Structure P
C-alpha cells in the first residue's frame, strides 16, 4: 500500500507510464477517450480521494509521449 502523502505522486507516475506504453501499442485517441471515465471514477472513489485534474494531465502527457 502506498502512503497517503505519496498517493498522488505514485498515481501520476503510473498513469503517465501506462498511458505512454499503451499509446505506443494502440492509437492514443481511443485509449485516452477510454481512460477518461476510468480516471474520473478513480478520483470520485472516497477510499482513493485523488484530484482529477492532475490525473487527466498525466494521461494527456503519457498519451502524447507514447
Structure Q
C-alpha cells in the first residue's frame, strides 16, 4: 500500500498523487490517479499474501541491527 498526497499545498509545492495498492507480484490492484483527492477501498487477499511469503521467504532473512551509541 503506497499512500500519496495530490494537489497544491499552501507553501506552493505540488504533489502528484497516484496512491497505489500492489500485490506481491507487482500487479496493480488500485491506482487512485493523480488528478484530485479521493477515497478508495481495495480487498487484500491475506491467503494470497501468505502463499507468496511461503514461496519467497524474504522475511526469514531479516536480522537485527544493533543500535549505535
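Taking relative contact order in percent (Cα under 8 Å, 6 or more apart) as the criterion, which structure among P, Q has the greatest value?
On the way: P: 48; Q: 21.
That would be structure P.
Assign the value 2.1, calculated as distance in nm of label points 7 Å out along Cα→Cβ at positions 14 and 46, to the correct structure from P, Q. Walk me through the numbers before you get to the answer.
On the way: P: 2.1; Q: 4.1.
Value 2.1 for distance in nm of label points 7 Å out along Cα→Cβ at positions 14 and 46 corresponds to P out of P, Q.
Here distance in nm of label points 7 Å out along Cα→Cβ at positions 6 and 38 has been calculated and equals 0.6, so which of P, Q was it run on?
Among P, Q, the structure yielding 0.6 for distance in nm of label points 7 Å out along Cα→Cβ at positions 6 and 38 is Q.
helix-only ellipticity at 222 nm (-39500 (n - 2.57) for each DSSP H run of 4 or more, over all residues; to 500) was computed and gave -25500; which structure, P, Q, did it come from? It would help to have the intermediate numbers written out before the result.
On the way: P: -25500; Q: -4500.
Among P, Q, the structure yielding -25500 for helix-only ellipticity at 222 nm (-39500 (n - 2.57) for each DSSP H run of 4 or more, over all residues; to 500) is P.
Among the shown structures P, Q, from which was the value 21, 13, 8 of semi-axes √(5λ) of the Cα gyration tensor in Å calculated?
Considering all the candidates, the number was obtained from P.
Where a number appears in this text, it was derived from the coordinates with a stated rule and is not lab data. Small disclaimer: the values here were computed from a predicted structure and weren't measured. Cβ atoms are built from the backbone, for glycine too; each structure is taken alone.
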